[in-house]
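Got some structures for you, see below.
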Structure 1
Amino acid sequence: MAETRKTKVLIIGSGPAGYTAGVYASRAMLEPILVQGIEPGGQLTTTTEVENWPGDTEVQGPDLMVRMEAHAKAMGCEIIGDIISDLDLSQRPFTAKGDSGTVYEADAVILATGARAKWLGLPSEDKFKGFGVSACATCDGFFYRGQEIVVIGGGNTAVEEALFLTNFASKVTLIHRRDELRAEKILIDRLMKSPKIEPLWHHVLDEVVGTDAPLGVEAVRVKHVDTGEITEIPAKGVFVAIGHAPANELVKDVLELHNGGYVSVKPGSTETSVPGVFAAGDLTDHKYRQAVTSAGMGCMAALDAERFLAEQGDAEVAPDAPVAVVG
């Protein structure tokens, strides 16, 4: 028989937003349960050097997430390694079902499911996923020591991936459909100074070419966006870094969305279109998408949930007091 867990606040997701919400909800004596999801720690677990986290000149993404998880636990947040597969927001208490079979009942829900990598949708891209095609340089870069590889994209993600991959590859070709990058200037400067990186402007990936036995990438065919001319570039690895899409599967047909799938929240708050349901981090933020802003929204969501529960008579608003700031 499935176990049923009841909580005042259920936090779904475990990146900076989720863990920070866990810290603040715990300090408010709400005894929250946090369900980590498919990628505990979120996108920062696949990031190497983080140089813009206040208080750390440089910190490894996975290390930062380990610290944040430990902080939430120390405050009293119960953290569960489960994946929520269904969420019923039609009435309170809200009900969530985990892959483990556990049912979670909650008076308030904080959504912090984040975002995940986008793909181009090419058949050849799908064919070689995991066999030369990747969306995570920190996961798979090690396998391409001394090899030529390509990175697709022109934003922060693409530039960061290309720079990281120079630690392993003999050459990195950055393929971008425009003639200028959308990344931060400091990252662009580093990329342009790298002797291992060669930008290829005005091109898009047309096909990934490789062998079937064994399955592996040998080259890419790229197309000029103006002339349509096809060029083949030798490559053992292809890293797709064209951005991320909000992980909204649980709520896309229930909550109001904006900007192509991000969960809408009321101005100046984390309140969604369903009272008692709050959203924080990359799930709702299409503009900033930073770890520190996600953490800030996690704090806001916990405080919003606390006030909501107090208004419903389910909790008391804690008096103003010094707090441990996480982001």
Structure 2
Amino acid sequence: MSEVRNSQPANRDEPVLLSVQNLQVHFAVRGAAGKQTVHAVEDISFDLKRGETLGLVGESGSGKSTIANALMRLEDPTGGRIMLEGIDIATLRGSDLKSVRRRLAMVFQDPFSALNPRQRIGLSIAEPLVVHKLANGGAERSKRVRELLDLVNLPAHFADRFPHELSGGQRQRVCIARALAGDPDIMILDEATASLDVSVQAQIMNLLKDLQRRLGLTYLFVSHDLAAVEYMSHRVLVMYLGRLMEISPRDELYTQSAHPYTRALLAAIPLADPVAERSRERTLLEGEVPSPLNPPSGCVFRTRCPIAVDECSEVVPAAIEVGEDHNSACIRVPVAQEL
């Protein structure tokens, strides 16, 4: 990450733009045991302030992408509220949903799959302009497409190219330009740098931070890459098996994490110094992530937690305050902090 610039803290006095309250997303599945329910997201709450980046991290299957899809209403929430400046997105349908949806945009992991291979880049970028009637006529759309390409540092003539004629980083810039076409308040970045080379990842993250500064964008940055999350985010939310484990300002999370799961994730990040890497203590997790079809009782992390006690199987831990704007869902927080 040597090419990236340092992140600046978000202004804590900014108003809340998006408030997620007790979000649940369940899926009905049918298997050998009959009809069952997958609890993909269970009772997740967080606020997103205007101009900030909230990092969303966790292992595969933790529910990160499900939250992203629920915010975009690609998946219907089972319960809870998604409040966008007083409007509950979770309850909207039809034209009401369409009018609000342009305020949120999503950039996916694989830019090649996200683009129509038979459609020129200019037409792909112009789609939101057509859908939301944001340009009058072809000339105005073409002008706006050129402006959007310039925003992501691509030349205007790329509008006439097809996706296969571009590199992976260039295609992701096109996806970012298309996301910006609707003039959104919030951009959801779902593993948006995961499929790119390391050097290209740095370029895309620097672009995203520059766009945030220039346009006042708000980001939900979904990733399993803790180094990328540390660079991009102002605050970080850690998930495990559909539940919130910890949420904290970035610097405090990386230096004073309070949950044993967060500490285990951070311990897995390799250090650049080989001597320090060999000598440091690690928090090793044993066993596999349980199935969301049959999650453990009480704390869902208890079956892999190094400090779990019998009470952990009986109590679903609430997120308790352990510092300023720092909450951890663990009944053994004092013990975890001493590890």
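Below is a table of values for the structure above.
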quantity	calculated
Structure responsible for 1.9, with distance in nm of label points 7 Å out along Cα→Cβ at positions 201 and 217 calculated and labels 1, 2 on offer	2
With mean count of other Cβ atoms within 10 Å over residues 129-136 derived as 13.8, matching label from 1, 2	2
Entry that produces 2.0 once distance in nm of label points 7 Å out along Cα→Cβ at positions 49 and 161 is calculated, selected from 1, 2	1
Which of 1, 2 yields 15.4 [mean count of other Cβ atoms within 10 Å over residues 57-64, calculated]	1
If helix-only ellipticity at 222 nm (-39500 (n - 2.57) for each DSSP H run of 4 or more, over all residues; to 500) is computed and equals -7000, the structure in 1, 2	1
Parent structure of the calculated result -0.77, -1.04, given that log10 I(q)/I(0) by the Debye sum over Cα atoms at q = 0.11, 0.13 Å⁻¹ is the read-out and 1, 2 the choices	2
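Values quoted throughout were computed directly from the atomic coordinates according to the rules given, and no laboratory measurement underlies them. Since the model is a prediction, treat every value here as computed from it, not as a measurement. Cβ atoms are built from the backbone, for glycine too; each structure is taken alone.
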